[in-house]
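Every number here is computed from the coordinates shown, using simple stated rules; none is lab data. Bear in mind that the values here come from a model prediction, so they are computed numbers and not experimental data. Cβ atoms are built from the backbone, for glycine too; each structure is taken alone.
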Structure P
Amino acid sequence: MAHEVTEAGLGMRSMPFAQWISSTYRLAEGHWNGPPLLKFLPTGAAHSVWWFRDAQGRFLSWYVNLEEPGVRWDDGSVAGVDVVDQDLDVVVHPDLSWQWKDEEEFVERLAFGADYWVTDEAAVRAEGKRVIGLAEAGVFPFDGTWCDYTPPPNWGVPDGLPAGWDRPPVR
């Protein structure tokens, strides 16, 4: 996994946002430290859906990450998807109840205007509400599909990202 860090190696959440936007940052290789998950990026959608699991692999909840639509790239020997997180998220529980996540952070950052990459608050919230409607209706991806999925045991975790992973973003 790759993410942005300051020249000192600090991530965005380790400092006030005002300090982050005045910092110089770079892409860095990192590791996912959260629970096991399955991630679905619907083509052209302004969100992804993550199936969170506990340490034993049991389904916990869906996490809707509101983001700019992913842009796929392929350089021949290495390929990927660039996404830009919109910060506001939705957690959907197995009983299909839901809650906004990181709303205070989202509102705080909107106050920074042109220094914040989210340019259309209404569009981000509208996408969240649209996906909440899917959850409330219990339709895919909130219909139980993939909740019991586990990867084949012979799938490993790569030791690192392949050469070329740090290419400039497509956007």
Structure Q
Amino acid sequence: MVSDTQPERGARVASEEHMADIILPHQTNGYGTMFGGDVMALMDKAAAIAALRFCRQPVVTASSERIDFRTPIGQAEIIEAFSKVIFVGRTSMVVRVRIFAEHPLVGDRRICTTGYFSMVAISRDGGRPQPIPELILPDDESRAEYMIGSEIHATISARRQK
């Protein structure tokens, strides 16, 4: 039985989560491209969804890492966010987020933004960090992503020690 204070432990495979939206005029700057802050907010939401679904506990954002804006996102383009837990520590996890954009009339699809978010599981009363399940790495791609996540986690930990 699972209690409110102690979610079920164990190991889990992370699934890739998906969100889609269309960019409206109020989300764009004077150049007709999406505000970078709005892109980051979407990425943060996508990271939270992946983390929530993985650990089934409340989560908060601890940091964002290596956000790269590759190509602009234009008004009326369809955007998709893909997020996946790629590394877990004791109470925190690293989530990879990728944003793609597609021109709806042409169908051209491209990657626009990538980044990593450190999410921390917390108790349901909003208090202390909570242990999370282990991450199952079923294939070589997952193991490679885990190594990237491990490096990012180490960078965050070293920065917090300063």
- Computing Cα Rg over 2.2 N^0.38 Å, for residues 71-118 alone gives 1.66 for which of P, Q? P
- Item | Structures P, Q, by Rg/Rh (Cα atoms, Kirkwood Rh): label with the highest value | Q
- Task: Tell me which of P, Q gives -5000 when you compute helix-only ellipticity at 222 nm (-39500 (n - 2.57) for each DSSP H run of 4 or more, over all residues; to 500).
- Result: P
- Task: Of the structures P, Q, report the one carrying the highest value of distance in nm of label points 7 Å out along Cα→Cβ at positions 15 and 135.
- Result: P
- When distance in nm of label points 7 Å out along Cα→Cβ at positions 39 and 151 is computed for each of P, Q, the largest belongs to: Q
- Message: If relative contact order in percent (Cα under 8 Å, 6 or more apart) computes to 17, which of P, Q did it come from?
- Response: P
